[in-house]
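Quick heads-up: structures coming right below.
Rule-based calculations on the coordinates, nothing more; no lab input. Owing to the predicted nature of the structure, the values given are computational and were not obtained by experimental measurement. Cβ atoms are built from the backbone, for glycine too; each structure is taken alone.
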Structure 1
Amino acid sequence: MPNFSIPLSGLTAASQALAVISNNLANLNTVGFKESRASFTDLFYQAFGTNGANDPIQVGEGVALGSVTPTFTGGNLEGTGVPTDVAITGNGLFVTQKNGVEQYTRAGNFTVDAQGQLTTQQGQLVMGYPAVNGIISPSQTLAPLLISQGQLIPGAATTSIQTQTNLDASSAVGDSFSTPVTVFDSLGVSHVVTYQFTKTASNAWSYQLSLPAADTGGTGAPTVISTGNITFNPDGTLATPAAPVTGIAITGLADGASNITMTWNLQDAAGNSLLTQSSAPSATANTFQNGYGSGTLSDFSITSDGTIEGTFTNNQTLALGQIVLANFANPQGLLRVGQNSFQTTLSSGAPAIGVAGSGGRGTLTGGSLEQSNVDIATEFSNMIVTQRGYQANARVVTTFDQLTQDTINMKQL
């Protein structure tokens, strides 16, 4: 008699495969979605002995869905311009956590919650290495990443100053030229240091550095913080001082900041003199100092290794933290839990968590999103083939039904 269970198993398997294909197509536009592939396996076999060559005679008992395997090939990247969006190119998944449960995702359409923490669209915290004073230590424990628009960095005192200045060689003895440089104390408060150069002889000048008396709690004439002499070679290059002027100190600041000790650099990184004398009007082309005032976070970006670089209102750039990636020995063994998330299983193995671009992990692109890796043409082709399989098994059911009916009708004959 016909065994209806065989074509019925084909119908069931084909129906499940169509569900997999349907889910792939339904998630065609889901950020970071990874398509799945259905694979069939044959069931047990009924043995009817052997033939004359002693080969086994077996009849199969149907088919079953053997596996549904996600494919972790990369999807196309789409630029969004949103700073919290991050796309992975290559291997790895983002590490997230909610209510103490660690999960993993390829969807990088993150946002910032009311506490300034980087989160997924479902409220899971994005984990990584937080920065302490702009320094990131990969040896620390994973923690939520904080990006607070109100985040403040304190000012830093100036320790190095320089000016690119030309002094007019045709100036008369006694002529002077002054130029201001803004410096900062340990509280981030700015102070204006004035350079005054006075010609004392041919190829010779004196200098005086001063700041307003009020800055040190006084009144009247400016407070002089450094004096000295300068000489030039006949070609207009600086002869003396031959070394940077060190120990320029500002003490007793009225705002209560720590004393400032500065070095005046007279050469640039290439060894060229920053102070020259030529027959041209005395002028300062530019000034430089390495201090800055306090500032608040105004913008941020994410680099290829996952570093979140914050830009502050004082024009400083500081690392806020670093997004990490998790690699798995068998990513196909991960368990889908919905909402673009995966959990580990015995099959997937434990996560190898580290910095993007290292240990076989992929790189990150900020301001972009990874699209799903579903190929609509492939899915439609698979749908046609699977539908034909379903149709063929349905035809076998009707054929078996006809055979059964013919058998029943034999009694009437």
Structure 2
Amino acid sequence: MSEEAAVSSSRRYFVVLGALIIQVCLGSIYAWSIFQTALRGGIYNWPSFWTQLPFAAGLASFAVFMIFAGRWQDRVGPRKVAMLGGILLGVGYLIAGLVDIVSGGNPAIGTAWLVLTYGIIGGAGIGFAYVCPIAALVKWFPDKKGLITGIAVAGFGAGALVMGYVETGLLSLPIIFPMVGGAFLILGVLYLILVVLGAQILFNPPPGWIPPGYQPTAGTADSKGKEFMPREMISTIVFWLMWFMFLFAATAGLMTLGNVKSAAQAIDPITAADPIIWGFIAALIVGVMSIFNAAGRIVWGAISDRIGRVTTLVIMFVLLTIGMFSFAYLSTTIASWVIVMTVASLIGFCFGGNFALFPSSTADYFGSKNVGSNYGVLFTSYGVAGIVGALAAGLIVDITGSYFMAFVLTGVLAIVAIILALALYRIRRPTAKK
């Protein structure tokens, strides 16, 4: 091993640190339920549906701006793009901190303000910063694409748990923060500093660099020397199979994440009758599901490096299907919160795997050089899932009075994802239409 190669090989582990710092901060978007709970009760008492809109707007903005971020970072590298993401995220939270002043107690104005600041501006910041660690690490670790992508996005999944406790702590200090605006201000400063600092240690390897002794896996785009551009990628059957798989699987996971507390309360009304005990139980359910969400990103990614992406996707979607139909059954009966937590953890474990398998599959099928822009385009499916998954369950429950049909429908979507994954077995590598 040459001295230059040895230095480069050691530097790639330093990039992982920057990636994790950034992703933990970005993952706070999944802790929105903390703010949602505060806005639904207390001195606010906003309508439930309205409190979901900033979260849905944040996920949609996240997906849309990731397209532009991916293309830009492929040209200029990850550092500048991630820095912009940190600035937008921090500013979005800081301006959101003015919600109590701007709204003047009017829920409609307050909702619109949070949709603009927390949702659109903050979501754009997440979109710009999120793709940079993934794209950089895929280039640094072509020998461990699944595992390293899983580690990077595990930080995003863990961010919901870590920052959820931070947000809960801030909101539990009513003397210092009598309203949610103060908590937004503190978090804005925190995210601005941490994401910008994390961006400073993101960089790509030298052009043409590969780990010593590594040979690209046969059948991947890298092994063929083929690097797809986004316009070539979207003309392939493989892209659309992956796009709809991501859409269906993410919709199922997001719907569960957004409604697990309410669903658990309906399934175990006896325990939920005690507000003190239930507050602890509900936090435990969400926390354990977040842990499995983060773990799934690492585990599924590592498994895919050994048995292949498509095989791993099929297995993961089968387990997701079991989880969704199990939740549908539970919603028709009375059961312990322990069973609910177990099923929710299985769904979270599979949901997390999407964020390791789809970026690494994008690199496998379409090459590592343009993985930022290519994955940004594929990620639009997650933006659609963010809107459908975050809002559909509430509408279905309002109409039917139960979560049964919502979980049945997403279970069917998971079955369709299995069928689409099986179709990939017939395709060794994509060929763009001429």
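Work out which structure the value 2.2 belongs to, where distance in nm of label points 7 Å out along Cα→Cβ at positions 267 and 355 was derived from one of 1, 2.
Matching structure: 2.
Suppose mean count of other Cβ atoms within 10 Å over residues 131-138 works out to 29.6; of 1, 2, which structure was it derived from? Let's see the in-between values first.
Details: 1: 12.6; 2: 29.6.
Going label by label, the one that fits is 2.
When Kirkwood radius over Cα pairs in Å is calculated, the result is 28.2; to which of the structures 1, 2 does this value belong? Mind dumping the intermediate values first?
Details: 1: 28.2; 2: 21.8.
The correct label is 1.
Quick check on the output: 0.9 is distance in nm of label points 7 Å out along Cα→Cβ at positions 107 and 339, derived from one of 1, 2. Which one produced it?
Structure 1 accounts for this read-out.
Assuming 0.95 is FRET efficiency 1/(1 + (r/R0)^6) of positions 227 and 259 (r between Cβ atoms, R0 = 30 Å, to 0.05) as calculated from a single structure, say which of 1, 2 it is.
Numbers: 1: 0.95; 2: 0.15.
Answer for the origin of the read-out: 1.
Taking mean count of other Cβ atoms within 10 Å over residues 291-298 for each of 1, 2, which is largest?
On the way: 1: 18.0; 2: 25.1.
Comparing 1, 2 by mean count of other Cβ atoms within 10 Å over residues 291-298, the maximum is at 2.
Given a value of 4.1 for distance in nm of label points 7 Å out along Cα→Cβ at positions 51 and 307, calculated from one of 1, 2, which structure does it belong to?
Value 4.1 for distance in nm of label points 7 Å out along Cα→Cβ at positions 51 and 307 corresponds to 2 out of 1, 2.
Looking at structures 1, 2, which one was FRET efficiency 1/(1 + (r/R0)^6) of positions 251 and 395 (r between Cβ atoms, R0 = 41 Å, to 0.05) calculated from, given that it came out as 0.00? Could you put the intermediate results ahead of the total?
On the way: 1: 0.00; 2: 1.00.
Traced to structure 1.
Tell me which structure, out of 1, 2, gives -5000 once helix-only ellipticity at 222 nm (-39500 (n - 2.57) for each DSSP H run of 4 or more, over all residues; to 500) is calculated.
Working: 1: -5000; 2: -26500.
Of the options listed, only 1 reproduces it.
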